[in-house]
Structure 1
Amino acid sequence: MSMGPVMVDLKGLELQPEERDMLRHPAVGGVILFSRNYESPQQVRDLAASIHALRQPPLMAAVDQEGGRVQRFRDGFFRLPPVGRLGEIHDQDPRRALYLAQEAGWLMASEVLSVHVDLSFAPVLDLDLGVSDVIGDRAFHRDPEVVTELALAYQRGMHEAGMASVGKHFPGHGGVAADSHHTLPEDPRRYADLEMQDMVPFQRLCHNGLNGIMVAHVLYPQVDAQPAGFSGRWLRQLLRESLGFQGVIFSDDLSMGGAEWAGDYPQRARMALEAGCDMVLVCNQPECAAQVVESLSGYHDPAAQLRLARMHGRDFPELATLRDNPRWQTAVRLLEDCEAERWLDMDLD
């Protein structure tokens, strides 16, 4: 059975019978895990194993494990600093920041892979322009060149651990104040302005090993009348043809307010796939996810399936062995030190 175009979520700490049935549907290709699915490293490893055992080739298991505010697996995992902290260090010591970024990417990916979860949706390639609270310190920096350098180093660490990289949120979410979880933000800038600023990290990483991209639920009316995640101009013409991106294109969650523009859930999924997405995410709405899955029963895109097959994890270390690894120990110490420095700086201020 090939991988389908829909990524769904789960209710709790273990698979329910109805979830097993859904995950066996040919339109499903992956599962995204949240904090409600996590209790301990062993528990989530068992959950991931049960997901992988349902199908061949196995379904993809994914998570958002950025660090800072967005880290789904916490107890038993290293508490990663927000990547914006690496940008602060870059302002003072670029060489140190690049080294820390590479080690942070390796550490994050190694720990996630140790519980047999294939993928974390990272790195964030948005710019911290001081406009978007939902982005903020999830971004490395405000300067696109600094974001690019740090993201390349972070990605290098992820690849060394055996994890594919997914840059988000194309073509850039940092220029809008509205939160796309609740509404559809509009960015009034021209394409030329976006190309010279927000899109720089995406352009550079597209040609330097980026395996996947997640698209923003943001409308850029100077470029297209459709939001980026539903826009053939953004995805097929600009991302695929102009930028030459050959990796996987993921939608952002279709249950977000920014996706309501496209209609009901099956309409949202169909429009995103027709625009150029390879896989669509439907989270926190199990009945709607079931509607999407059923509506795509006959959907088949061989090229997308080939791209998706390359996103599985390539190395799954034992967590105990990982913690004995000198590189893990050094990375933990260095990242703890950089967080301690931040708190010390705040006290001095």
Structure 2
Amino acid sequence: MKTPSPAAEAVTLGEGNTPLIRSERIGPALGLRQLWFKYEGANPTGSYKDRFAAAAVTRLRREGRPACLGTSSGNTGAALAAYCARAGIPCYLAIVEGAPEGKLRQMLAYGAKLYRIRNFGTSPVMSKAVMDGLGGLAAELGAAVEISAFVYSPVGMAGVQSIGTEIAAAFGGAAPHVFSPAGAGGLTLAVARGLAAAGSSARVHCVQPAGNDTIASALRAGRDRAAPVESKTAISGLQVGSILDGDAVIAACRLSGGLGHVVEDEAAWSWQARMATEEGIFCEPAGAVALAGAAQAVARGELPADEPVVCLVTGSGFKDERSLIRMTGGGATPLLDDFQAFREAVKAGVRGAPRN
């Protein structure tokens, strides 16, 4: 390990201070007068994980670590790869087996070394073996392990708490309902802690896919412990069947007055498409999970129409090519012979379109 340098400059690419976008169409359709989207796709690598990587890699630089070891199903890896490239630190990543190719290509573009591991991300046994093994390897090499969970990387995750402080500053004395998607729960816990540190009384809700329900049902049922599962969801980024931060998420959400919500993958894909076509917000499937949970809460009568609701939109839709093909049908753009054909196509489309 190099000589530590506490005075070394922070590693940053301009992350944070992302847009808080008010809903134009979906909110009114749901009967919510104040529905907002916190759009983390505006970060440099396209997800909220840049906040994590900035804090984590800054620590690595200041401690003089020779390499960064990490795990990822996509967004964490892309963020670590980018910020390590910025800092001149080699980055080696153990990759979840089902990670989308688009996210892997983004990591490779930044120069990271990637290694997929069979059943990693779906099997709690394999996931634990990988996590434990990384710790031993890092100790052997004098490197550092950066995994986006408080139980592994509290310094990095403290950087994610800024989402909560930004939301608190935007709403002042108001207390919004904040809906957060969760795999292992690190994002939800970070936002809850950021809001609490800012003095906000916002209620933080944890939303999980039904195929990765480690936290949400336990929170709703009044239990104090998360439970590991064999992850079956196809929602990239939320395929974490291990507990990790789960128990702390339950405690933090319950203290805030928030609930757990379990949604189907199909609901997330449907809301992903609607966010693009009705709000102009193009997000990855995980970024639509929070909205799916909010819509479910409306259907249950759990959200008053006049209270502000914030859905965390975790990352850009460009990160998951499979979901993009699902959304658009994957069809080719028609090639027309001349402008007259274009003219007729547009006229037919405009005349047949419903009026707003």
Structure 3
Amino acid sequence: MQKKKSKTPLYISVAVILVLLITVASFLSGRTAPVPDGTIGNTGGNLNNRGLYCEYDGKVYFSNAYDDGALYSMNPDETDIKKLNNSKVEYINAGGKYLVYYQKGNSSSGDSWEFIGSMNGVYRSRLNGKNAFCLDDDPSGTVLLIEDYVYYAHYDTDTALTLRKIGLDKKHAQTLSDDWINPASCQNGIIYYNGTGDDHYLYTLDTTTDTSTTLWEGNMYNPVVSGDFVYYMDVADNYKLSRYSLTDGSTTTLTEDRVDTFNVYDSVIYYQANSSISPALKRMNIDGSGLEIVAEGNYTNINITSQYVYFMGYGSDVPIYKTSTFGAVDIETFEAARNAALENTK
């Protein structure tokens, strides 16, 4: 009598195939192409303002507040706006073939191997927003891409904020400091940051050796390095905007205003003047000359691209306001982003 051949239940076979597919997809997602030498993912000024916009290789990647902060791209002149994925993003960086950002809340980019749900953490994706890959699923602050590594302010309940570093391939993860270090501003592989414990000195972190050095024993906050100067809010002088010379160590006060936030881009500075009577967003040259009012009132999240400056009213992400970065002041709302969001939510 011939024995019947045993059959593997169909649901077991399907489960095995799914596990294999997920394993292969995960392996392929972890592999990365080299990022060009000298790459710095975003400007220090943008990252100190939540990194909602990032210009790279002819494209602007941005968090569209009209679509709950979803990831979009466009040309610098605001043409060819595209939704890349549903991730609610900030601290956007770009380099090589990748975007790196902090993702908040619910997300799905449409890839079959991604979980759908609450996906907070530091993520890497392709420039088109696809193949999102989690590098660290803990809460984080500022995120900065430097060549093949990501430096970020990591948070957990045991150690609070610490500075961590991880490769784009999720390898070589390490804690660089048990103190809170804001890695927003970097030039030539050197991160410039202020102390947050016993002092507010200006420090540097050499990313080739990951060692820190005291550069200047000042009293500063939110340093942004640009060219031969480090721009900062002077804690000892009512948070006026000042700059420190990397050439001779001299300091110069640039404003009479107390400053809430600022951004430096090429030859201009935009800052929010703190005042109980006449608060305003202002613009000036990097030496403090040419001061003019951009918009009266309280504004925040000042992000700058080669063509436009984007900002928001204090306490509200919409509407998004904009004006020309270098041209005459002409305040408008970012209607192209609003229209794109409406189109994508139909």
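Here, each number is a calculation from the coordinates, and none is a lab measurement. If you're wondering where the values come from, they're calculated on a predicted model, not measured in any experiment. Cβ atoms are built from the backbone, for glycine too; each structure is taken alone.
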Tell me which structure, out of 1, 2, 3, gives 1.02 once Rg/Rh (Cα atoms, Kirkwood Rh), for residues 101-196 alone is calculated. 1
Comparison of 1, 2, 3 - label where mean count of other Cβ atoms within 10 Å over residues 77-84 is highest: 2
